[in-house]
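Have a look at these structures, which come just after this line.
Rule-based calculations on the coordinates, nothing more; no lab input. As the structure is a prediction and not an experimental result, all values here were calculated from the model. Cβ atoms are built from the backbone, for glycine too; each structure is taken alone.
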Structure I
Amino acid sequence: MLTTSLLLSPFLAMVASMVVGMAWYSPFMFGNQWIKLMGLNAKKMSAMKKSMGTMYALNAVGAFVQAFILKVMADLTLAWSVQSVIELGFWLWLGFIVPTLFLQVAFAGKSPKLFVLDAGYQLASVIVMAAVLGGLSYRM
């Protein structure tokens, strides 16, 4: 049965992940570098802005699923402290996210620099989600 804590903590972790993403891809951090590595120009950026709401909604769904699965895995492995959930998140990132992102370099011709930038974001996102989930596991 889905309890409030099983849904609330991944939701809060999703929100934290979205904040990390907004900061990571902002012009103050890596946004300009990402735009360059993606080969985007003003015309492409303008077209992307038209569907930004959909992109953010899809990102939110993906981040919620990721946080929910991380929560389930933490519960299954009895990883309930902040440190243990972060460690679990790191190994899941290394085992599943990194290889998946690397396929974009190997088969889609994406830049290794873009891989490092995106993998770095994913790691930061997983760590923040894990910290939220680990911190809330004491309280829920």
Structure II
Amino acid sequence: MKIKVRKIKEQDYEVVGKIHNKAFSCIGQTKESFQDSFTSHTTWVAVSGNKVIGYIQSKNKKTTVYCTWFAVDKKFRQCGAGKRLLRALMRHTKKTKAKKIQLETRNRFKPAIYFYLQNDFDIIGTRVGLDSDTMILLEYQFKK
């Protein structure tokens, strides 16, 4: 399967919102509230053929880029889309001169934690989320 990564376009908002809603409806995040972030964050999409199959979103803050949302359609997981999206975020981070990428995920999202660890992220802490879920804080530091 050939997968390309590019910046999000306005016509992608609807399908990215659907991917987001399927991935995160279990935590009460709605497509509408997520779509508000398209103008304030940097978002890339993974595309197979003409179909958007995943996205990654980030926000820059001085020396750190925060990965705010990241999901791949369940039907297209394990085909390299997530890794390509993460690499796009890493290239973007290097261009900004940031020194690290940080993100958090729920402890119950075990495949996500494993994915990040496989891609050289380190667990740097935990916290209790607003909904009492345990959140795992992860970080990728660029080597000098």
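Each of I, II could give distance in nm of label points 7 Å out along Cα→Cβ at positions 50 and 82, but the derived value 4.5 comes from I.
Here distance in nm of label points 7 Å out along Cα→Cβ at positions 10 and 74 was derived from just one of the structures I, II, and that gives 1.3; the source is I.
A value of -8500 for helix-only ellipticity at 222 nm (-39500 (n - 2.57) for each DSSP H run of 4 or more, over all residues; to 500), calculated from one of I, II, originates in structure II. Looking across I, II, the calculation of relative contact order in percent (Cα under 8 Å, 6 or more apart) that yields 41 traces back to I.
Determine which structure produced the value 12, 38, 33, 14, 3 for P(r) over Cα pairs in 10 Å bins from 0, in percent, calculated from the coordinates; the candidates are I, II. Traced to structure I. The greatest value of distance in nm of label points 7 Å out along Cα→Cβ at positions 42 and 114 among structures I, II is that of II.
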